[in-house]
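Each in structure tokens, the structures are laid out below.
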Structure I
Amino acid sequence: MMEIKTLSPQPVWRYFYDLTQIPRPTGHMEAVTHFMLAFGKELKLETQQDEVGNVLIRKPAYPGMENHKTVTLQAHLDMVPQKNASVKHDFLKDPINAYIDGDWVKARETTLGADNGMGVAFAMAILADKTLKHGPIEALFTINEEEGMDGAFGLKPNWLKGEILLNCDSEEEGVLFVGCAGGADLNASLQFKEDTYIPEGDVAVKLSLTGLKGGHSGVDIHLGRANANKLMFRLLKEAVRDYGARLSSVEGGSLRNAIPREAVAVVTIPGDNVEALWELVSDYQEMYREEYKNIEDHISLIAEMTDMPVTLIPEEIQDDLINAIEGCQNGVLSMLADFPGTVESSSNLAIVKSSNELIEVKILVRSSSESRKEAICSSLESIFSLAGAKVEYDEGYGGWQPNIDSPILKIMQGTYEDLFGKNPEVRVMHAGLECGIIQENYPHMDMISIGPDLQHPHSPDERVSISSVARTWNFITTTLARL
């Protein structure tokens, strides 16, 4: 793993390696913010932390460039903690076990944290390098972006001095992002009193769906990957309807902004129907593998005997839940006309979990259109309300509206063409970036988002391209000299 520190550009990879050694899942920012504060102070740069925990480090201009506009480099400090079920990894204690595989840096069985550790490492390397030519620099490191965007929402007006913001949280080299979708969290809950009657002759079966790719619910939503919750409840519907199954517990997904990769349910079923259930599960596994051929490679759906549960979810609640999940909109819902190939609206049925006489359903709705975001939330509210659930959602956060007349966009397009002999793409991202929220307090900031090739964030398949990091570093540093 130490060999990662020797990759080029060495300062970027050294700082990225340092970040892999610091546990920093969303909601646990103390260690990494302490690290960033110490980093800034060690460089003898102006270093501040605001009330919510964001860190800001300022670096003076290269001699002779003092009159250039101040550039704010921006990245978030937290990472998504996802792992395969087979690995023992404590994201609150254990470092990320990263390794090199050809042109890629990956992690063993967990998320890598290149989202957004690579953006943080770029900014750190720029702050530490005394030879780079640039105007005044400030680097903003926000907290808890992945769930709630707390850092961006907590920013106060007038703290930042930058006129230009380079967000380093996008994941495609050669693409200049000029806008992004907004989002809203929708929560549905069903309260119930547990049923203690279990029919005589029933046995308990544990259904486990694993091996799905998952991924980022914004960046990867258009890839058509399977949603573990949708697949599990599709099976449950037939098991309940035709085989007398009763649902005792269910748990699928773990993070709102990650496509759920695994789901587990415990059911009871008449003993005479066990063999038929085994065949049903086998048939569904075969069907799912065929339906997701060339998309999902390792779908595993198994049934195994388990200890008899003490209680069941009441039959009426069970049926209402199954129908609501079956009817819930999920995946891509509309596309942007002005940016062909870009998702406009989507829904991610992220979490379904039963516990303590409560069933919780959590959904992340994304859209570049405020009216469509509201319409999707309203539609989801209707389906879960019909199931008797309590439904809550708010306005969420707005998207980042494109400014195709941006002066820095033209400079960066020209810089990219000079360096690589081709024009960069200009696109809008479906994933949520902090730019739109920051823009509310800093409406005159000119913003662009950039980054290296990073694939499958929010899943254990996350990886970042070594050669792309080098090219992106060249692009960023050359751009700073021209702004």
Structure II
Amino acid sequence: MNHINKTLCLALMGAAVGGNAYAAPSKQQKPNVLMISIDDLNDWSGCLGNFPNIKTPNIDRLAAKGIIFKNAHCQAPICAPSRAAIYMSLQPANTGLYYQSSDKDIRKANKRTADAVFMPDYFEEYGYKTMGVGKLMHNGDALKIYQEYGGVFPKMGFGPKPKERVNYNPKWFSKTRNTATDWSPIDLPEEEMSDYKIADWAVNKLGEKHDQPFFMAVGFIRPHVPWHVPQKWFDMFPLEDIQTPPYKKDDMDDIPEISKQLHDMPSMPKTEWLIKENKWKSMVQAYMACMAFVDHQVGKVLDAMENSEYADNTIIVLWSDHGYHLGEKNRTCKHSLWNRATHVPLIFAGPGIEAKTSCDEAVQLIDIYPTLTALCGLPANKDNEGHNLEQLIDSPDADWRYPAMTMYGFKNVSLYHGDYHFIQYKDGSMEFYDRKNDPNEWDNQANNPKFAKEIKRFKRMLPKDYAPLTKYTKINANKYMDAELKAAGIKVQGGH
């Protein structure tokens, strides 16, 4: 039992003596919540140690103050379905939200989404003031689930950006698909960047007096494409010092045909092209610069929290909605069931959470909702499908029987558990990786008899049923998805 729940139990026992056995804890006893999300941030943060020369001192100091889950995974490798899953704590298999869609259509998807109580609304039911700024759900706060919303996004979109393309234009490769992917320094004052404004709003709010516990969400945009930040952030990473990620030219030779079709992204830069044009290092440099820039904005918010009256009574959680390939597997995008796109940072810190701890168990972003309610002493939302991580927060080496599941399209499922990663596609074909011995996922072991028992175990973990693809799906990415939408009677529309 963590520190906060012990405090709550004592408070409830005291209330019982006074004759009210079911009295809720007072407002002063409830901890605040500061939830920080970072768009498209892969698992390169310095505290995870997965890539050299990364500079994320503020994310790292937050990790040092609490627990970092080193094997956390999103529920969908693109923004909209991942964020919807987090905010409802529901798996895509039960919502039909497998691809992009507008936030305003989420409740129309099916009965599960219609009945869902979004995370801020749940906290509001228990006396919390809810505030948010930036990219929270896919369209900011289009659903108006926060009592106060600081704007900036989506009004400023993913800009600012130069008037003309600099390093990449999807029209060079595809006339029908689009992407904002491009990179270069931008000649603008830092104060004009979206994330600067987002951080400032949060800093100001943390300086205000709040008479009730608050749930504050701060949604940063970088390193979402396009990768444009002021020159000084690029200067932190001299081009001659940049290393490129691991790449194996024949990596796709042992995967099923459906995997090749699903993962084809014709509008995105291919690693082969980046090598040919000598642009791979500059692209990695731009991503690292954007990481450093957004980390600095995170630091401003953390400083404001530490200097506020709420410092000792606030649970902080930091997450990214999915990862991002930067050349691994001949791709530079999210949109995959492989580890680079599913693996994300996940950090909890605050009262009752031991500092400088880490956990290697596979966990999910939909676990955030039930974990925060538990840490704040609120009743569990019985409709949450995520799992309360308190057991692992208290004992990081505890036995954890739950897999981490990601879905990309109808019946295409990725599962992590232990040292293994299993993928099954809707036609029954598979990929299986022994990540302890093959961290780059280069060798598909699905047909290796050595792993037959493990594969059978993973198959038992697959969902028993799958909700149909919601008719409100909006995506225009490749021919596989075009056919999937057409078969479902859905018009192919734009998404990103």
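Computed from the coordinates by the stated procedures, all read-outs in this text should not be read as laboratory data. Source: prediction; values computed, not measured. Cβ atoms are built from the backbone, for glycine too; each structure is taken alone.
Laid out as a table, the results:
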| item | result |
| --- | --- |
| Origin of the derived value 2.1 (distance in nm of label points 7 Å out along Cα→Cβ at positions 121 and 153; candidates I, II) | II |
| With distance in nm of label points 7 Å out along Cα→Cβ at positions 81 and 305 derived as 3.0, matching label from I, II | II |
| Comparison of I, II - label where percent of Cα pairs over 37 Å apart is highest | I |
| Structures I, II, by FRET efficiency 1/(1 + (r/R0)^6) of positions 89 and 233 (r between Cβ atoms, R0 = 35 Å, to 0.05): label with the highest value | I |
| Distance in nm of label points 7 Å out along Cα→Cβ at positions 49 and 169 - highest-scoring structure of I, II | II |
